[in-house]
Structure P
Amino acid sequence: MSNRATDWLAQARRDLEQAEDSRRSDRHEWACFAAQQAAEKAVKALHLALGQEARGHVVARLLRELPEGIAVGDDLVDKGRVLDGFYIPARYPNGFPEGAPFEHFGQLQSNEALRYAREIIDFVSHKMAR
């Protein structure tokens, strides 16, 4: 079976582009979700590049489960945790006590989500380039 790590990383970058497009269109909830997806796919790409299988959608856990030889700082894991918080509430009306998701997300959240996803993708790209 071929290693699909580069495909996963390419899709992560594409998801980040979608997040940027959504932010520019004031669809901040979608920007946050797409940023989470970008980070998740990037970390899964690194797992694949290292010959591991990664399952699940929790970016922070996926980062923590990288092999010991891959130094992942606590700061990056915390940024993954922030992105993890966008996985469900950004999409489903029952993610908050009331209101549709788009009413709970704005430029502040989408800017942060994009910045953190970009940092995770850059981290993965650097590790995969070795």
Structure Q
Amino acid sequence: MENQFEIKYLNGLRTEATHSATNTKLITDAPVDNKGQGRSFAPTDLLAVSVGSCMVTTMAIAADQFGLDLGEVTCSVKKEMNKKPRRVAKLDISIVFHDYIPQEHRRNLELSAKLCPASKSLDPQVQKITTFNYKVD
């Protein structure tokens, strides 16, 4: 089986990850509070981004199954780190629906988001606070 991702250390606490199928690249940097320069996403930032992106994607899949146009959706994630042991302690996730979503679909969309694979892969000690903000008709 071919590797899905290749990660190369670039020195200075920086890595370059390559998506093997598309050759898309991304850079990570250690954060300033952990001896890095903070010039790009930290690996734990990518964890937070993965959860938010997965939630939105999973809701879009569910919406498609309902025959619902999800419209514009944005997600912001605030990550809080634990000092000792150093790990992600909390993700504060806010999902905003900029287009009207009928009331009868909201619960299913919210469950889809909360049960996304990235979120469910996190250690249960990582606190996840998720708020959903809907456009008022």
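FYI, it's all coordinate maths here, none of it is from the lab. Small disclaimer: the values here were computed from a predicted structure and weren't measured. Cβ atoms are built from the backbone, for glycine too; each structure is taken alone.
Observations on the structure shown:
- Structures P, Q, by distance in nm of label points 7 Å out along Cα→Cβ at positions 4 and 60: label with the highest value: P
- Here relative contact order in percent (Cα under 8 Å, 6 or more apart) was derived from just one of the structures P, Q, and that gives 33; the source is P.
- For 2.8 (distance in nm of label points 7 Å out along Cα→Cβ at positions 44 and 100, calculated) the corresponding structure among P, Q: P
- With distance in nm of label points 7 Å out along Cα→Cβ at positions 28 and 52 derived as 1.7, matching label from P, Q: Q
- When distance in nm of label points 7 Å out along Cα→Cβ at positions 20 and 92 is calculated for each of structures P, Q, structure Q gives the greatest result.
- Which of P, Q yields 15.2, 49 [Rg and Dmax of the Cα atoms in Å, for residues 12-67 alone, calculated]: Q
- Given 1.0 for distance in nm of label points 7 Å out along Cα→Cβ at positions 84 and 116, calculated: source structure among P, Q: P
- Of the structures P, Q, the one that -20500 was derived from, the read-out being helix-only ellipticity at 222 nm (-39500 (n - 2.57) for each DSSP H run of 4 or more, over all residues; to 500): P
- With respect to Kirkwood radius over Cα pairs in Å, the largest value across structures P, Q is given by Q.
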